[in-house]
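Bear in mind these aren't lab numbers, they're just calculated from the coordinates by the rules spelled out. Bear in mind the structure is a predicted one, so any value in this text is a computation, not a measurement. Cβ atoms are built from the backbone, for glycine too; each structure is taken alone.
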Structure P
Amino acid sequence: ALYQSPYADTVTAAALLAATGDPAYGPLLDAAAGGAAAVALAVRSDGLTGPARPGPLTVHPAVDGYAVTGRRPFTAFAADCGHLAVVGAGTGGEPVLALVPREQPGVRLTRRDDIGRGDLYAVELDRAAVSGAVHPVGAVWPAVLAAARIRQAAALAGAARAAVELAAERL
């Protein structure tokens with residue numbers, strides 16, 4: 001019941017990817033729906049600002065599309081996922097979404113054992129290639145984030161209920 005996995009981030013990332021309407025994300029969304037792919041959500045650039053205000057993300061034109069540069073020091077399960085859904089504040093401050101394949105030059109992961117147990121990673125992106133386009137998501141990000149918070153609250157409430165029931169059985 002308390003198994004940690006990238007499931008919640010994958011669901012949130014899938015909602016963002018689907019909201020772009022980009023058909024290039026179809027195969028990844030299908031794989032995620034079937035449990036064959038997981039996506040890490042990389043949003044925060046520091047420990048002080050919440051996900052409602054994504055960290056800065058620099059978008060560079062590249063030969064085959066786009067590349068991004070940014071830092072996400074608190075990214076759960078990054079090493080377990082094939083892609084990173086990086087949400088960042090673009091040039092105008094509006095949230096943008098970049099889907100970044102994890103296994104490529106320009107993506108560096110460092111496990112964060114210094115701040116607790118679990119699968120938390122610092123992600124450094126240095127002109128990392130983006131799969132497809134960089135999409136503006138400012139119109140949908142608040143609703144997607146609210147839905148993620150509701151899912152998290154429901155999971156925590158369920159875990160708390162199960163703990164109370166287990167304790168009551170033992171009394």
Structure Q
Amino acid sequence: MGGQVGSDVARVGRAMAARTGLRFTEIDRVVENGVGQSLAQLLRTRGPDALTEASLTALGRALGRRPCGIIILGSAALSTADMADLTPRARFVYLMRPRKVLFDRVCAQLSAIPGSLFQFQLATPTREEDLDPLLAAREGALRQSQTTVDAGDRHPNEIATAILGILDRIMEVEKI
């Protein structure tokens with residue numbers, strides 16, 4: 001599952017995992033543990049390519065486990081080629097929210113958590129359009145997801161319930 005910055009995709013994934021008992025993997029946390037530093041430090045010291053490389057490695061490992069469960073893509077901007085390579089191994093869900101919702105959530109996080117990751121990805125946004133470069137870098141890969149969920153401004157628990165309601169369809173599993 002993936003989404004744009006501010007989409008709350010990790011909270012949705014955690015809620016789904018808690019309700020189903022499926023394994024939950026948040027790629028950002030796996031990367032931080034693997035490199036021994038926060039994503040903000042990694043971006044500052046080694047750049048976005050290092051984040052993408054570490055994320056792809058972690059994602060490949062997570063997809064290799066069975067069952068792989070619910071995996072949250074994380075902060076790296078994957079390319080469309082990366083997604084094309086990964087798609088045969090998983091069913092990807094794109095949690096899509098309107099730009100206004102993303103803007104409001106990013107601004108709230110920046111004010112609540114000074115020095116958060118977003119400040120290293122973009123300057124503090126003052127208008128919705130300021131997010132466009134960051135959103136554009138991720139949109140191509142996210143649009144390759146097999147399922148897109150229009151989350152609007154709904155709470156993560158409500159979205160988790162909706163996704164679980166269509167999980168058989170997402171996974172192309174026939175109910176018996």
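Once relative contact order in percent (Cα under 8 Å, 6 or more apart) is calculated for every structure in P, Q, which label goes with the largest value?
Answer by largest value of relative contact order in percent (Cα under 8 Å, 6 or more apart): Q.
Please state which of the structures P, Q yields 0.45 when FRET efficiency 1/(1 + (r/R0)^6) of positions 35 and 67 (r between Cβ atoms, R0 = 25 Å, to 0.05) is computed from it.
Source structure for this number: Q.
When helix-only ellipticity at 222 nm (-39500 (n - 2.57) for each DSSP H run of 4 or more, over all residues; to 500) is computed for each of P, Q, which one produces -10000?
Answer by label: P.
So Cα extents along the principal axes in Å, computed for just one structure, reads 65, 35, 30; which one of P, Q is that?
Matching structure: P.
Compute distance in nm of label points 7 Å out along Cα→Cβ at positions 11 and 43 for each of P, Q and report the one that scores greatest.
Q
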